[in-house]
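Each structure below appears as structure tokens.
Just so it is clear, none of the values below were taken in a lab; they were calculated from the coordinates. This is a predicted model, so every value here is computed, not measured. Cβ atoms are built from the backbone, for glycine too; each structure is taken alone.
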Structure P
Amino acid sequence: MRQRPDILAHAILTGGVLLFALPVWLVFAGSTQDPDAIMRGELSMLPRLSGLSVYPRILTHGVWHMLLTSLAMALAIAFGKIVISLLSAFAVVFFRFPFRQTAFWLIFVTLMLPVEVRIIPTYAVMAGFHLINTFTGLWVPLIASATATLLFRQVFTAIPDELLEAARIDGASPLRFLRDIVLPVSGANLAALFVILFVYGWNQYLWPVLVATDPSLDTIVIGIVKMIGVDSQTDWAAVMATTVLALLPPVAVVILMQRWFVAGLTEADK
């Protein structure tokens, strides 16, 4: 006997989709309309095909470069966080050394420190290394992640001790054990973390606006803020078109890695 669809659940899901999709649709529709009409509050729900010319116009006026800068920074942050967190969790779980748990809890305690507390000392360190207004300064201070270390530790502790003993008997080195056993087991979690960390890196604003005053290092988020000037001088169609373009890379990453992202979240405790 076929079960009847849950009308209430479908209604709630539909409402949630509309709640999140409607603002995005309004931004897309506004990007194709006259900026003066937007200023007057005469925003139409229907996009105008003639207004799509704003997209190639803004791409040739620096938006393409800002997108590439944001993409490079997001990828560097995501891969950097994964590598450092993976190795630190691997050391804490599979190696025996003095103050091993103390080291882990010191990493964990950093979760209680908000970014604003650490940002001034971090800026001082970057200035000491002469990394202000450099691409390296954009992403290096952001690659340490206590959250990712904690998640990897939870996955590694679920690996049976028999696998570790078998690897030792076979003469496998720690790096080979990491490559042949630990990484395949952690594949889904790696994908889930990559999606989360990529979006985190893509949306960064506070640190880039502080450490990079050179316009050539502007990310797409900073570029959108700079495009919003005095109300009478703001090209709102260009701002909305840039916002739409800024949404595309993280949305593409989430869609392409959706299966692994869900698997990584649901299999974390297995």
Structure Q
Amino acid sequence: MPGVDLVAVVDTAPGRAAEIAGVHGGEALEDWRELRGRVDAVTIAVPTTSHTEIAVGCIDAGAAVLVEKPLASSVADATRIVEAAARHGVVCAVGHSERFNPAVAAALPHIAEPRFVEIHRLGAFPDRSLDVDVIFDLMIHDLDLLLAAVGSDVVDVEAVGVNVLTPKTDIANARLRFASGCIANLTASRISRDRVRKARFFQRASYVSIDFAAREVEVYRLVAGEGRPSIEGGRLTVTDDEPLRRELADFVHAVREGRAPTVTAAAGRDALALATRVADVMSSS
């Protein structure tokens, strides 16, 4: 990225850091502590259980951090990261990359006071993120998006999940009721044959459909007129761009400009808290 120097790549796997640094530049390191005092910003894409130690350690050294989702293994640990960033006045962003999907960016201005939302995020069995439930791996993207789009507190949660191929929940469904009256129905699966990533927002006089994978948005509105009302709308123009690139660019600009990132540490904690609530309800059902 322009204006950014890759100082180092850190990986505990022997040879992995050297392999990546050999392609992209920078020094190959095996201990993140060697970064302290040498960098302005760090991307943390390690297993979730290590997020808090590394994020707080980098923040304490004055570095801005972009932490992959979920922000931490627990809400308490997420709060430690939030408080550390506030204490030192450094940028802390969370990698909820779906918020940077250009289809989401195009759709959000058209979402206002939704009454019913339906989201499906289905995928094939992965070779990563098996240390967490599908709620914290996939559904958390949609929980974060809902909190941003609905703008209301969740007052009730119903949820059910099934362990199929791992000891963790592999497929889950949650039904959320917001204080605004909105109902959201979410399904997340990592054991499906077909890949589906779609959301539908039903509002009083409009309908918004997002295809996250195809990066397409459709918006339809009810238009009053003489006689029967008509329905107008169609597919929006969406500028195709890579969500991860947009996420990284937003992080870099936030660090350079001293502003809040699009997905703050507090937003990441809120998404984690809601995901934890869903998981708790699921385990008690």
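Upon calculation of mean count of other Cβ atoms within 10 Å over residues 113-120 from the atomic coordinates, which of the structures P, Q produces 10.6? Numbers along the way, then the final one.
Numbers: P: 10.6; Q: 18.0.
Computed on structure P.
Computing distance in nm of label points 7 Å out along Cα→Cβ at positions 41 and 185 gives 4.1 for which of P, Q?
Details: P: 6.1; Q: 4.1.
It must be structure Q, since only it matches.
Taking 14.9 as the value of mean count of other Cβ atoms within 10 Å over residues 25-32 derived from one of the structures shown (P, Q), identify that structure.
Details: P: 18.2; Q: 14.9.
Of the options listed, only Q reproduces it.
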Entry that produces 11.4 once mean projected area of the Cα convex hull in nm², for residues 57-208 alone is calculated, selected from P, Q: P
Which of P, Q yields -20500 [helix-only ellipticity at 222 nm (-39500 (n - 2.57) for each DSSP H run of 4 or more, over all residues; to 500), calculated]: P
Can you rank P, Q by FRET efficiency 1/(1 + (r/R0)^6) of positions 9 and 49 (r between Cβ atoms, R0 = 35 Å, to 0.05) and just name the one with the largest value? Q
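Starting from the value 2.6: which structure in P, Q was distance in nm of label points 7 Å out along Cα→Cβ at positions 73 and 89 calculated from? Could the numbers behind the result be given before it?
Working: P: 2.6; Q: 3.3.
Computing distance in nm of label points 7 Å out along Cα→Cβ at positions 73 and 89 on every structure in P, Q gives 2.6 only for P.
Which structure, out of P, Q, was Cα extents along the principal axes in Å calculated from, if the result is 71, 44, 38? Display every interim value, and only then the final one.
On the way: P: 73, 71, 31; Q: 71, 44, 38.
It was calculated from structure Q.
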Of the structures labelled P, Q, one was used to calculate relative contact order in percent (Cα under 8 Å, 6 or more apart), giving 20. Name it. Q
To test your reading of the models, identify which of P, Q gives 2.1 for distance in nm of label points 7 Å out along Cα→Cβ at positions 121 and 241 when calculated. Q
